[in-house]
Each structure stands twice: as structure tokens, then as C-alpha cells.
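The structures considered in this document are given below.
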Structure P
Amino acid sequence: MNSEQIKLRSMIVTALFAAVIGVMAQMVIPIPPVPITGQTLAIGLAATILGAKYGTFSVLLYLMIGAAGVPVFAEFSGGLSTIVGPTGGYLIGFIPAVFIMGFYMEKTAFTFLHAMIANTIGMLIALIFGTVWLKIAADMSWLAAIAGGITPFIIVGLIKAALAAWIGVLVRKRLQSAKLLLPTEYTAKKTA
């Protein structure tokens with residue numbers, strides 16, 4: 001496979017996962033002030049399947065599409081107002097979360113255990129970013145921001161982390177065996 005084919009394949013997979021994140025963001029359980037969505041599950045899948053580089057690119061593409069006004073954020077919202085609004089910190093927190101999740105797995109292994117650890121870390125990163133921004137943007141007390149921005153999501157987040165780890169590792173192995181997913185840069189160097 002030549003470098004042009006590899007580049008095209010990587011761009012297609014990145015765009016596909018940006019779309020997956022947008023679709024899963026519409027799975028919503030509306031609780032105030034921050035709804036529970038399938039978005040975070042999709043972020044975990046992107047990191048577990050694609051690794052740090054392409055997982056992060058997929059999140060950046062998703063955020064750019066949403067910032068441009070396409071209604072890909074939760075509850076069919078879009079635009080810069082969503083990113084700078086009270087729940088925008090969660091969206092911004094997806095960037096370091098997916099990078100750190102993918103990086104961790106690239107440095108360890110794409111196994112269920114490591115994927116579960118990585119997805120739990122990623123969940124915490126997104127929750128911390130989101131809660132800090134919620135406190136600032138909504139002018140809440142720290143206690144109220146933590147009660148509304150972290151506490152309701154811990155159990156659901158752990159369930160999503162387990163699902164992303166299990167499904168992500170399984171899909172990653174199947175895509176690699178079908179030669180539809182290239183090894184990440186780090187794992188390619190490690191096996192060479």
C-alpha cells in the first residue's frame with residue numbers, strides 16, 4: 001500500500017469517527033444542567049479504535065463541524081454558542097481526553113484492561129474540564145458545579161468506559177485482521 005492510499009484511508013476513518021460521535025451525541029437522557037449522552041461513549045471508541053493521533057483528529061473535526069453550526073452536538077445543537085456555553089467545557093475536554101486515552105493504550109496495549117483504565121482516565125479528564133467550565137460559565141459555586149457536573153456521571157461514565165473498552169478492543173482487532181485499520185505509529189515502531 002502506498003503512502004497516498006494510507007493517507008486517504010486515515011482521512012476516511014477520521015471522518016467516519018467524527019460522524020459516529022455526532023450520531024451518538026443525539027442519544028440523550030436530559031438531566032439538568034448537563035445531559036447524559038452517547039457522545040462520551042463515542043469518544044472512548046474513537047480513542048480505543050484509532051489511538052491518539054487519529055482519535056484526536058476525529059474529535060477536532062467533530063468540534064469544527066459543530067462550531068460551524070451543523071447540529072451535531074447533543075440535542076441537535078451546534079454553533080460556537082454551544083462551545084462557549086455552560087456545557088462547552090465537556091466538548092473541549094474531549095480533546096485532551098481522547099489524546100491521553102489513545103496515548104496510554106499505544107504505550108501499553110490495546111487490551112480490555114488497559115482500554116478500561118484509559119477510558120476511565122478520559123472520563124475523568126472530560127468531567128474535570130466540563131465542571132470547571134460549568135462553574136465559570138454558569139457562575140455556580142464549586143459545590144453546585146460538582147453536584148451537577150460530576151456526581152451524576154460517575155456510574156454512567158464507568159459503564160460507558162467498560163462498553164468503549166470492550167467494543168473498541170473487539171472492533172479494533174477485527175479491523176486490523178481485515179487490514180482496514182493500520183497500526184498506530186507507536187505500535188508500528190514497536191513491532192518493527
Structure Q
Amino acid sequence: MNGEKLRMIIQCSIFAAITGIFAQIEIPLPLVPISGQTLAVGLTATILGSRYGAFAMVGYAALGAVGVPVFAGFSGGAQVLVGPTGGYIFGFIAAAFLTGWILEKTKFNLTMAMIANTVGMIVILILGTIQLKYVAELSWAQAMAAGVYPFIVVGLIKAFLASWIGITVRNRLVQAKLIDRSPKAAA
């Protein structure tokens with residue numbers, strides 16, 4: 001294994017761990033808590049790009065699936081992934097990839113990061129709400145009320161924070177030569 005691949009594995013692992021830590025910052029709601037996970041997903045994708053951002057989220061989901069308590073409320077286990085909120089976790093993988101992909105295809109700047117992170121937030125809400133509706137046996141109106149509406153404003157705030165912090169950190173990591181300017185070159 002070359003040094004670059006090892007560095008990216010370590011970075012993906014660090015961001016999976018950060019996501020697990022941010023998951024514990026939560027505001028409980030009846031079915032789906034507001035947590036710091038989506039902020040961590042946005043940061044991960046903005047800093048690492050599509051491929052490694054998605055790998056980090058796969059690692060996060062895998063850690064939780066085997067029982068490590070990295071999901072919101074210090075929960076873990078495969079039952080969380082197949083439960084009412086599991087769709088949001090699967091959404092993290094898709095959102096990290098799509099957010100990073102948009103940035104790779106455009107430009108790593110604050111404006112594009114805000115657009116990409118907003119799209120990522122929408123992907124998480126869509127996938128999460130679909131699973132919530134079917135697993136919890138809710139109507140679409142109930143699923144939207146429990147799984148989308150409470151998260152729109154806070155989601156936009158987190159998208160902005162992920163964009164602002166993510167671009168700042170990414171630029172510093174590029175300057176320090178800890179990540180490539182173009183994540184496509186590392187693929």
C-alpha cells in the first residue's frame with residue numbers, strides 16, 4: 001500500500017469517527033432526533049470529495065452496523081439501519097458522494113459548497129423519510145411532519161456551517177499537502 005492510499009484511509013477513518021462524535025450532539029424529537037451527523041457528513045464531503053467522503057460514511061455505517069455505539073444516542077447495531085431512522089444513515093453515504101461530486105465537477109468554494117451541501121441535505125431527507133414512512137407505517141403527511149419539516153431550517157444552517165468550515169479546512173489541508181487539490185487525482 002502506498003503512502004497516499006494509507007493517508008486517505010486514515011483520513012476516512014478520522015471523518016467516520018468525527019461523524020460518530022457529532023452524532024451524540026442531539027436534540028431529541030419524537031421519531032427522528034436533530035443531530036450533528038449531517039453537519040459531519042457535509043464537512044466530510046466538502047473536505048474529502050466524493051469518493052473518500054462516501055468511503056468515510058460507509059465506514060461510519062459499518063461501525064454502527066456491527067454494534068459500535070456511533071449512531072445518535074450512543075446507539076449501534078444492524079437494527080438501527082433497518083429501523084425507522086436507518087434511511088438517513090444510508091442517505092449519508094449518497095449525500096457525501098453527491099456533495100463531493102458536485103464540488104469536484106464545479107469548484108471548491110463557499111458558494112458551490114453551499115449548493116452541494118444543500119443538495120446533500122435534501123438527499124438525506126428524501127432517503128430518510130422514505131424508510132421512516134414504510135418502517136414506521138406512517139402516511140406521507142406524517143412522515144414529512146416527523147422526518148422533513150423539523151429539519152429544513154437547521155439543515156440549511158448545518159449546510160452553511162459545513163460549507164464554510166469545510167472549505168476553510170480543505171484549503172488549509174491542501175496548502176499543507178495533506179490532501180490533493182483535486183480529489184480525482186487521488187482516485
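No value in this document is a laboratory result; all are computed from the given coordinates. These numbers were taken from a predicted model, which means no experiment stands behind them. Cβ atoms are built from the backbone, for glycine too; each structure is taken alone.
Some observations on this one:
- Taking FRET efficiency 1/(1 + (r/R0)^6) of positions 86 and 158 (r between Cβ atoms, R0 = 25 Å, to 0.05) as the criterion, the top structure among P, Q is Q, with the largest value.
- Highest-scoring label, criterion being distance in nm of label points 7 Å out along Cα→Cβ at positions 38 and 142, among P, Q: P
- Entry that produces 53, 34, 23 once Cα extents along the principal axes in Å is calculated, selected from P, Q: P
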